[in-house]
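The data blocks that follow each hold one structure.
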Structure I
Amino acid sequence: MKKLSFVFGVILLVIILSFISPYNLLHHFNAESKVTKILADPEVKLALFDDETEIENIKYLGSNFYQVKTENGIYVMDIKNRKSTHIIDVYEHKISVKKFHVK
């Protein structure tokens, strides 16, 4: 009986994890530190937002998309990692604003 309940518990855990997606959950908790670390360089921030605006809030949206709220507006950033390079696409109101490659 204990073996059956253990197997049932493992199967239930796998089903629950498939809906939660631990990969997205990990990004959700690390979103602010990841984006803040990338935007810590003033040159990168200036290239992406055209000014030294202060970041108010960062939210992970899923699939490497982050919502960045600044004093001047809300942006959606698509951050992809390729080896030692970050490829960042910034969108505002469904219009591509900037495309930036950081090494």
Structure II
Amino acid sequence: MNPESAPAFLPHRLLEITGGDTALFDDLMSEFRENLPAYAAELRAAKDRAGWKAAAHRLKGAAQAIGAEAIGAIALLAELSAPGDSALLARLDAEIMRFSSF
């Protein structure tokens, strides 16, 4: 999925996972928001291809599970790109800002 065309957040995905439990929905959203800076920092800190790919994969999985489609799409691109891709990291930062409005 192209990050530019991906929605920032698909709440129905998370509602499906939680079975409509709004308290669990809120807990999972809070946990993802809390951990998102660490996922991004781990990606930034990766020094080699293996570390970069592993960090991108973790971010992708967490984002897709919660319904943060654009962040997941950027993480997928990161899995396929070279470590330290500054343009991709800038896109990730912008998408994290966009996601924070939810």
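Could you figure out which one of I, II the value -24500 for helix-only ellipticity at 222 nm (-39500 (n - 2.57) for each DSSP H run of 4 or more, over all residues; to 500) was computed from?
Label of the originating structure: II.
Quick check on the output: 15 is relative contact order in percent (Cα under 8 Å, 6 or more apart), derived from one of I, II. Which one produced it?
Derived from the structure labelled I.
Given a value of -0.62 for log10 I(q)/I(0) by the Debye sum over Cα atoms at q = 0.16 Å⁻¹, point me to the structure among I, II it was derived from.
II
I have 2.3 for distance in nm of label points 7 Å out along Cα→Cβ at positions 18 and 74, calculated from one of the structures I, II. Which structure is it?
The read-out comes from structure II.
Just so you know, all these numbers are worked out from the coordinates, no wet-lab data involved. What you see is a predicted model, and the numbers here were worked out from it, not measured in a lab. Cβ atoms are built from the backbone, for glycine too; each structure is taken alone.
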